[in-house]
Structure 1
Amino acid sequence: MSAETFTTSNDLDAINRLYRERGWSDGLPIVPPSVERVARMLAFSSLAPHHVIARLPPGFGEATVEQVAINAVMAGCDPEYLPILIAATKAVAETSFNIQAVEATTNPAAVWLILNGPIVQKLQINASFNCLGQGAWANATLGRAMRLILQNIGGAKPGEMDRATQGQPAKYTFCCAENESLSAWDPLHVERGFKAEQSTVTVVAAEGTLNMNTHSKQSEEMLRVFAQSMIHPTSNEYCHGGEPWLVLAPEHADILKAGGLTKAQVKQRLWELSKMPARDLSVKELLRAQASRRDEYGQIGPDTMLSIARDPSDIWFIVAGGPGTHTVYVPCFGNSRAVTQLIDMTHLNQLP
């Protein structure tokens, strides 16, 4: 994407036609990345515009600060969102996230952004009602910008390097914050080694969402029905030992906490209760599991009880959403591990 993309015309219809023709849009109208808009965005970073944040697979394009800013403008982001996207771009480029596979797979993998820390309140990122849905400008545009960055800089265009069979709606945008004030435990970024007063973005290779509605008031029963909902023989996670995620409703988190359970204990019980006999896999998937998890299990036979993750600590959850008895299971791409990146708050701390 060259400089002509943001100097060509002030005609909104003409610009959107141009972007559609050149494959620079996600299928929705874009905000023209004028020189002025991009400059306002760049003011929220101390890095030089041509500083290379990362080289993004599968096309290995150079994600410069300016290129990230251009895509952020196109997505409708406010200028102060740029530090989040710089951090998220660094995060997806980490080897353990395996963005090459995430973007080129036939699986419907989408990058999910999770925000923690003071930045959530400062930028009004939704962690409450409908936090995975529509209605919050920051959530919608940040998730969308991440997708445009991966497409326009990383080269992951649908039908070309992005080979997703069907994809999923989250490939338009997937972003939320943790509802830390209603969490019964330390927030995600503290669990992952950061300080409570720091702001972070976590990137997750998510394959979808499943609503888990239970009115149970018993912690053990609740974990049992959650685990049974997580079990599915078509899962990449059982083939490879994945990293499943849950978005716990605050109401459900309170019940688990009242049951005396720590985060580690919740993870341990989910790990134990979600084991599945290898015979439930198809023949082809059993062969994949035998190849992928031999170091873990040795010989895998029909009666081997496969875990959804290699270790209980690989099961992650955040507390988010408003009142209600709905927790969300987020199955993930088995060959990726979430990455959490610190956000540079230098310019954001100057905001009122």
Structure 2
Amino acid sequence: MVLNELTIINYKNIAQAELNLSPKINCFIGNNGMGKTNLLDAVYYLSFCKSYTNPIDSQIISHDADMCMLQGKYSFRDKSEEIVYSAVRRRQKKQFKRNKKEYDRLSDHIGLIPLVMISPTDNELIIGASDERRKFMDMAISQFDKEYLRSLVRYNKALQQRNALLKLEADQLDLSLLDLWEDQIVEDGIFIYQKRKEFIVKLSPIFNLYYSQISCSADTVSFDYISQLNDGDFSELIRRNRQRDMAIGHTTTGIHRDELEMLLDGFPIKKVGSQGQNKTYFVSLKLAQFKYLLETGGSTPILLLDDIFDRLDAIRVEEIVKLVSGPEFGQIFISDTNRESLDRILHRLNNRYNIYSVVDGEVKVMLR
């Protein structure tokens, strides 16, 4: 799958850009704050219907504009083509269209354009709260498993409804309604739990292989998937804790409390990892996600590398370069502040790349 043409209007600091893209590598060069990440984020938005860095849609519109627009023209392995369009207007519902037809549900779009983004903010996977790691699992699995995404939506709705009931006074509480929402939580929760376990089991050996290759070290890396559902029957657990939940006003049992502990040599990497080890860890994790999507979904995902070479030693950079230059990787978007790291990639690829400069949101093709 390839993004052939990208049109941007008023997306963050990019007033206007119309790009004809390389099917292999597209490099965006510029100083920090110039808009390189915003370009990659626009590509991400067309895959996930949301920004990688801004959870509120109104924040992606340029400050002096009333709306922003993105459009991408894609071609697939079977020669089919898709046009994806999005428009966000202030104080209005956003539009998202596939071949000029608007989606009934944005969740229906997830998985059409598989994509993996690697960014310095991914360090939150290591040092951040547990919801960052749950989000990683959910986004990865949802790209190839529609039923997982539907279950996740139902689970979160049921959880919200149960929490609302738990806040009521005892004489106002409808126990039959509470039973109904708990049944929904249990049904979808067990399904999500099983899918997460399967994902981690399959991802782990790929992740280990990439980490070993990039780090060129004897470090051992692993995951520990921690869930309350490991401890017994979910239905029994949630009903056993009902009185406690009513006292504190929220649900204390379920897959919304799962944790993916990330380990280096058997210890939590957030406590023992160096800056280089942390970065190698999350880069390897995201590349493993790419490989997993490729093997599971069949379509080659787009890979976005946002300023990932900074603060990595030359050996690790060289190993990453070798990996992404390989034949199994398809279209890649790279941002960086200089061409030194990029040139090491580009010389391997003959003429299958484009280079752009980004200055104050203005994008121009650079001469090679």
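Once mean count of other Cβ atoms within 10 Å over residues 197-204 is calculated for all of 1, 2, which comes out largest? List each step's numbers first, then the result.
Working: 1: 22.5; 2: 15.4.
Answer by largest value of mean count of other Cβ atoms within 10 Å over residues 197-204: 1.
Determine which structure produced the value 0.5 for distance in nm of label points 7 Å out along Cα→Cβ at positions 77 and 149, calculated from the coordinates; the candidates are 1, 2.
Details: 1: 0.5; 2: 1.9.
It must be structure 1, since only it matches.
Of structures 1, 2, which gives -13000 when helix-only ellipticity at 222 nm (-39500 (n - 2.57) for each DSSP H run of 4 or more, over all residues; to 500) is computed from the coordinates?
Computing helix-only ellipticity at 222 nm (-39500 (n - 2.57) for each DSSP H run of 4 or more, over all residues; to 500) on every structure in 1, 2 gives -13000 only for 2.
Assuming 131 is volume of the Cα convex hull per residue in Å³ as calculated from a single structure, say which of 1, 2 it is.
Going through each structure in turn, the value belongs to 1.
Quick check: 22 is what I get for relative contact order in percent (Cα under 8 Å, 6 or more apart), calculated from one of 1, 2. Which structure matches?
Derived from the structure labelled 1.
Assign the value 4.0, calculated as distance in nm of label points 7 Å out along Cα→Cβ at positions 21 and 101, to the correct structure from 1, 2.
Structure of origin is 1.
Kindly point out which one of 1, 2 the value 1.9 was derived from, the read-out being distance in nm of label points 7 Å out along Cα→Cβ at positions 133 and 189.
Of the structures listed, the value fits 2.
Looking at structures 1, 2, which one was mean count of other Cβ atoms within 10 Å over residues 45-52 calculated from, given that it came out as 20.5?
2
On mean count of other Cβ atoms within 10 Å over residues 141-148, which of the structures labelled 1, 2 is highest?
Answer by largest value of mean count of other Cβ atoms within 10 Å over residues 141-148: 1.
When distance in nm of label points 7 Å out along Cα→Cβ at positions 157 and 229 is computed for each of 1, 2, which one produces 4.0?
Values: 1: 4.0; 2: 1.9.
Label of the originating structure: 1.
The numbers here are math on the coordinates, done by the rules we state, and not lab data. Just so you know, these numbers come straight off a predicted model, no measurement behind them. Cβ atoms are built from the backbone, for glycine too; each structure is taken alone.
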